[in-house]
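No value in this document is a laboratory result; all are computed from the given coordinates. Quick caveat: nothing in here was measured; it's all calculated off a predicted structure. Cβ atoms are built from the backbone, for glycine too; each structure is taken alone.
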Structure I
Amino acid sequence: MISNINGGIQALKIKAKGNEYNVRIEYPKGRYDDLQKLMNLKLTGSDNRVVTLGEIAELKYEEAQDEIRKLGGNYSLDITLTSSEEDKFRVKDEADAIIEKLDRGGNVGVGVSIGDQLLQEEFKRLALSIASAVFLVFLVMAMQFESPRFSLMVMMSIPFSLIGSIGLLFVTSSSLTANALLGVLMLVGIVVNDGILFVDTTNEFKKSNRIEEALARSGEIRLHPILMTTLTTVLSMVPLVLSTDSGASIMDGMGLIIIGGLMASTMLILFLLPTFYMLFMGRRAKRENYAMFPLENEERNTKPVKKTKKKKKDKGGNL
């Protein structure tokens with residue numbers, strides 16, 4: 001009865017216009033707003049005898065826990081802080097600093113909540129999945145190109161794409177959540193596609209052209225497909241990022257990761273991948289150019305020899 005006085009009684013539920021409401025029955029405001037009124041509460045026993053709460057109960061003030069919890073066999077107590085979305089990281093850092101300065105004694109330690117433990121385990125699994133995806137992508141490309149050199153060349157787009165992803169998260173003040181890491185996992189398989197097209201086309205043109213010309217022709221031919229695939233993927237992620245729905249807002253980090261990564265990797269493929277191609281090929285590129293165009297290379301490497309005439313001295317020592 002005392003519990004009902006404090007919180008009321010849930011009588012029924014009402015559904016109206018798609019919403020569900022709980023109906024609670026409570027005493028009028030002010031009926032039991034202090035302890036003296038509560039002790040004068042009339043109770044009816046099983047024998048219909050009416051007594052007041054003060055006749056059968058004694059009021060005492062004591063400090064006690066609402067509940068006793070254990071974590072790993074040890075008594076635990078949760079300390080919860082509530083802050084705004086913008087200040088949550090600052091508040092957490094300040095709380096950690098305060099806890100570090102506390103003299104907790106030898107029997108008290110700082111633990112991690114079950115939710116944080118599950119989150120840390122989830123991050124570890126996602127990191128392992130990303131590492132496995134990177135290895136498998138590298139292995140497949142090495143088999144396709146029949147050379148780990150070309151595979152490593154295309155894989156350079158992954159770290160560059162991460163720079164764009166993290167940069168976009170920083171600009172939009174978004175957090176690197178578990179869903180955002182799922183975007184990184186997807187990005188590993190997406191960003192290498194354009195690089196594979198570029199390198200494969202260059203290898204085909206290299207059979208009948210100088211490497212510099214093959215790179216130029218490959219960039220010219222693959223420019224339109226690369227831009228189209230990047231644009232379509234980015235536009236498909238825009239509604240996910242701009243959505244105000246509570247369910248879709250959880251996935252906006254994944255959309256930001258994919259958009260930022262694709263934009264950065266596209267810039268890499270168009271401007272830096274030809275340079276990486278020449279650097280990774282090194283002397284091999286020069287040997288291939290010389291083997292395909294020996295006369296042209298000899299003409300470039302041959303320097304004209306200047307002939308000089310020596311003047312003889314006469315008997316008098318004059319020139």
Structure II
Amino acid sequence: MSLIFTTGGAGFIGSSTEEKLLTLGYDVITIDNLDSYYDIKLKEANLKKVQDKADKLGRKFTFIRGDIRDKDLITKIYQENDIDATIAWAALAGVRPSITDPQSYVDVNIGGLMNILEALRNSAKRKLVFISSSSVYGNNKNIPFKESDIVDRPISPYAATKKSGELLCHTYHHLFDIDVHCLRYFTVYGPRQRPDLAINKFTRLMLEGEKIPMFGDGETARDYTYIDDIVDGTIRSMEYLLSHDKVYDIFNLGSDHPIKLIEMIQTIADVLKVEPKIERLPMQAGDVDLTYSDISHAKEVLGYDPKTSFKEGIERFVAWYKQDE
């Protein structure tokens with residue numbers, strides 16, 4: 001069976017996808033530097049779950065603690081392993097932190113990606129799923145967002161690095177025949193979600209009886225996408241690349257059903273059976289008003305078909321959160 005190399009594999013989405021890959025019969029190598037952006041123990045717990053799954057299934061899972069900015073290490077990984085496809089999650093995440101430390105985002109999100117592209121350039125098998133972001137759309141006025149929309153007006157350094165990544169991927173596809181899918185994820189949530197993200201944070205605050213910081217009037221909206229649907233779409237993308245050549249494409253992976261901020265807060269409160277205490281605050285720099293995915297292209301090419309309603313996803317998340325406390 002194929003060997004898949006993943007970057008950022010200790011994270012929420014990476015570890016969830018790796019478990020599914022192992023279940024499907026793939027072997028996995030991952031690299032992660034266990035960055036302290038959030039509690040390293042959570043990432044170590046994710047890795048343990050993946051390793052336990054591999055042991056149970058008799059599959060191979062290899063974790064390498066390292067940094068995608070380490071060009072020699074990335075080169076060595078490709079030279080020593082017969083890698084069939086790469087899924088690149090590793091990046092500095094978060095819109096707001098990128099505004100205060102843009103240089104780090106450039107170093108990791110662009111410099112690290114360059115090391116992967118260069119290693120693929122010198123590999124026999126050149127298949128890459130690059131994880132981009134809905135942030136590239138900025139305050140796009142075309143609703144819903146289509147992959148064909150012009151996205152050259154990002155409003156945060158994070159978004160700019162993701163757009164730059166897509167451009168680099170196209171350049172290496174054109175020059176060196178690397179087959180690439182760029183996946184624009186739309187606000188992923190579910191079990192293992194990062195503790196700094198809104199759904200996780202708001203759940204904790206409500207259970208503790210604390211105030212919920214609501215930036216703006218509550219009318220901003222996000223296209224929340226449940227983790228199982230993102231995992232399915234990502235693996236469909238990878239398997240498409242394994243069976244096709246001469247490919248460069250971009251796909252929205254979302255739910256195509258935006259949820260307003262005030263509705264998100266109320267849904268969590270309803271599931272928790274609490275009355276939310278809302279603290280109204282001004283909008284923050286870098287935040288977009290709306291994300292709304294047109295997923296028709298992913299449906300047509302990949303067979304992507306998200307199944308999980310927002311309320312159902314919140315119910316699953318809350319059940320996991322309470323069990324994991």
Relative contact order in percent (Cα under 8 Å, 6 or more apart): greatest across I, II for structure II
helix-only ellipticity at 222 nm (-39500 (n - 2.57) for each DSSP H run of 4 or more, over all residues; to 500) derived as -13500 - corresponding label from I, II | II
For structures I, II, which has the highest computed value of distance in nm of label points 7 Å out along Cα→Cβ at positions 61 and 253?
-> I
Comparing structures I, II by mean count of other Cβ atoms within 10 Å over residues 45-52, which one has the largest value?
-> II
When you work out distance in nm of label points 7 Å out along Cα→Cβ at positions 197 and 277 for each of the structures I, II, which one comes out largest?
-> II
Which structure, out of I, II, was distance in nm of label points 7 Å out along Cα→Cβ at positions 93 and 229 derived from, given a value of 4.1?
-> I
Given structures I, II, which gives the highest value for percent of Cα pairs over 23 Å apart, for residues 157-268 alone?
-> II
20.1 is what came out when Kirkwood radius over Cα pairs in Å was calculated for one structure; which of I, II is it?
-> II
